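Structures are listed in the sections that come next.
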Structure 1
Amino acid sequence: MNSNGVTGTLDTLIIGGGQAGLAMGHYLQNQKRTFQILDANPRTGDAWRQRWDSLRVFTPAKYDGLPGVPFPAAPLTFPGKDEVAGYLEGYAAELGLPVINGVRVERLWKENDRFIAAANGRRWAARNVVVATGCSQAPRVPGFAAELGPDVVQFHSSEYRNLTQLQDGPVLVVGLGNSGAEIALEVSRTHASFVAGKPGGELPVKHGPTAARYVLPVVRFVGLHVLTLRNPIGRKAAPAFLAHAAPLIRTKSKDLVKAGVKLVPRVAGVRDGLPVLEDGTRLAVANVIWCTGYRDDFGWIDSSMLDDGALPRQQRGAALGTPGLFFLGQEFMYSAASATLPGVCRDARHLAAKMPAPVNRGSAVAAA
């Protein structure tokens, strides 16, 4: 151990043990690099386990596997979140990937030609770092949420599990992306429900096995190969894609209306402890679920490696100003599918191929 408390130097440190980090681990393992995966969750797959109970993926199982291990479900079915979590945990175990759970990196900086990551009183050194924490890092809630009255139950969609969390009385779901639509449909079974916002479009066909066979392969192809930063169509689409909610896929506006959910304008603020819509209507609700998405949280990365605290300029995940620093699993990092299971696999393969040749090869080395 040297004076900085670092033992050994890895070829690559992967921060984040979800699907992006595990896919990257597969390719680095094939290259026989020394690497380590650090995951903040107690168990591999917990990022999926911690979502709401009824969540199912939108892509059929035939597209949900990571490299080398097919997803263990009928090809045209849509796995639940616990199935995905179990698959990821089994994937890491089957491949023998070096994952350390319960480690949330607190700082990442660069010293000369190597990166140093600090967490839990320990340090790891590496020549390359892949930030694979994904695009769901910090729940985003408007500041005026704090002004809601104490008698209103409120939480972000990341905290929603099932109907037992709600108290009696109407529910307002804020945000009409896919999470908002699916949660609003669920809560409408037991509560009078409102959903505020406008969808960013809708899949023009019914989601299900037929779509999985004939339509979703086309959607997948477009997301992977057409809407990319390599061509003008993708570059033009990227800003709009990032600024608006993704198109509704399984639950559409008409499904909500049919279930009795009232579609209302966006929430503009709070008055007398209750949410106020942009048309001035004050909604007397007992519950508010904020399906308002997430924001990046890179505060733990040394500011010299970022662009005013945000994701630095990059090309297909490689940071242009900091050689050896890579990002994976971010929205539209290269294509519209970059944050999806198929997208992270393709992007991980590309990054692994573009990394500098390893100085040494072998098993991972952990810090003391």
Structure 2
Amino acid sequence: MILYVLILTLGVCLAARVGCVDAPAGSRQKALDKVLLAGLFFLLFVPAALRIYTGNDYRTYIVRFHDVNVGNYVVTEPGFNLLVKGIYTFLGDEHFLAVFAVFAFGTVLFFLAGIYRQSKDFALSFFLFMALGMYFQTYNTVRYYFALSLVFCSMQYVVRREYEKFILLLLLASVFHKSVLVVLVAYPFARLPWKKWFAPILAVAGVSGLLLHEQYLALFLKLYPSYLEEEEYLAGGGISYINILRCVAAIALCLVFYKQAVKEDPTAAFYLKLNIMALLLYGCFYFIPFVSRIGYYFNISQILLIPLVITKLSGKSRKIVLFVTIAAGLLYFAMFLRQAEDIYIKILPYSTWLSESGSLVPVY
């Protein structure tokens, strides 16, 4: 636990010195940003790469890597399978630590790049990324969080309406986790200017989810039969009150300061709509086993939305909202660490292969 607190603290200290992506090329700030970003990358990458048996599905993934390597039937996507097979072939043995390190490298890289290129306040976005547990959750379901990091980066292309780049990046992400495909429709829909008659459509969709549990679940089972059979125990079920609360808080912030921060800003409006969609999912389609993962594609925008709104405020309002945001983030982080030993998270206790005295070759 102390390690994770140190990572958060040191990371925020470094992030506080980072400027913005718009800093002039060749400037002192731009050079400093490169050094700071490199420091942040290694701060996050090294613990993720050095860990062993840390994460709720770490051992499950070792077996899955083996199955991919020997040609057994697996339900994972072709991009994931090809990458695992390629690493094992290149190294000449089943070095599972290398696979985890490669996924950690890509995931951290894309998340940091996404925050730097998209956030109006890098330090606050980084703080939320850490305090809301997003970084530490990358120790679990590694292929999903790698896909999520690509989805996160793709938001900038939707904002700029560069849909060719958006589609290409999403297709790359989909070969690691096919659930990404819902984003191909959802993000452009959220980028549209919503008319007043959209509200009853969303309301009807939500009510249908509450009333037609069995029908929707049967449909998802037909679309993802092997996925649900394999990973339902990880995704869990039931209402995620904490995710609902996060969405409600983000939406409330936007509504309170709608005129100052959202009304004339299509980017803020895009993030707001994503949170409305996330709230609809968490509140009305909670019975779908992997709905939390779909919801993350939408509410990951909170680490960009909240800083964007705060940067548009001034005076006492800005200070109050910033204070409440930081306090809520620290409280959330404390609650997250208290549950970190839970079987569904299991990122505590942290173990590193540097301290392993025995063989690191798994027994199947």
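I have 32, 27, 19 for semi-axes √(5λ) of the Cα gyration tensor in Å, calculated from one of the structures 1, 2. Which structure is it? Attributed to the structure labelled 2.
1, 2: which one has mean count of other Cβ atoms within 10 Å over residues 93-100, as calculated, at 18.6? Attributed to the structure labelled 2. Thinking only about mean count of other Cβ atoms within 10 Å over residues 29-36, which of 1, 2 has the largest value? Looking at the calculated values, the largest one is 1.
As an exercise: helix-only ellipticity at 222 nm (-39500 (n - 2.57) for each DSSP H run of 4 or more, over all residues; to 500), calculated from one structure in 1, 2, equals -6500. Which structure is it? Walk me through the numbers on the way to the answer.
Values: 1: -6500; 2: -23000.
Matching structure: 1.
Can you tell which of 1, 2 yields 12.9 when mean count of other Cβ atoms within 10 Å over residues 213-220 is derived from it?
Details: 1: 15.4; 2: 12.9.
Checking each candidate, the match is 2.
Determine which structure produced the value 1.9 for distance in nm of label points 7 Å out along Cα→Cβ at positions 277 and 309, calculated from the coordinates; the candidates are 1, 2. The read-out was computed on structure 2. 2.6 is what came out when distance in nm of label points 7 Å out along Cα→Cβ at positions 21 and 205 was calculated for one structure; which of 1, 2 is it? Computing distance in nm of label points 7 Å out along Cα→Cβ at positions 21 and 205 on every structure in 1, 2 gives 2.6 only for 2.
Bear in mind that the values in this text are calculations on the coordinates, not laboratory data. Quantities reported herein were computed from a predicted structural model and do not represent experimental measurements. Cβ atoms are built from the backbone, for glycine too; each structure is taken alone.
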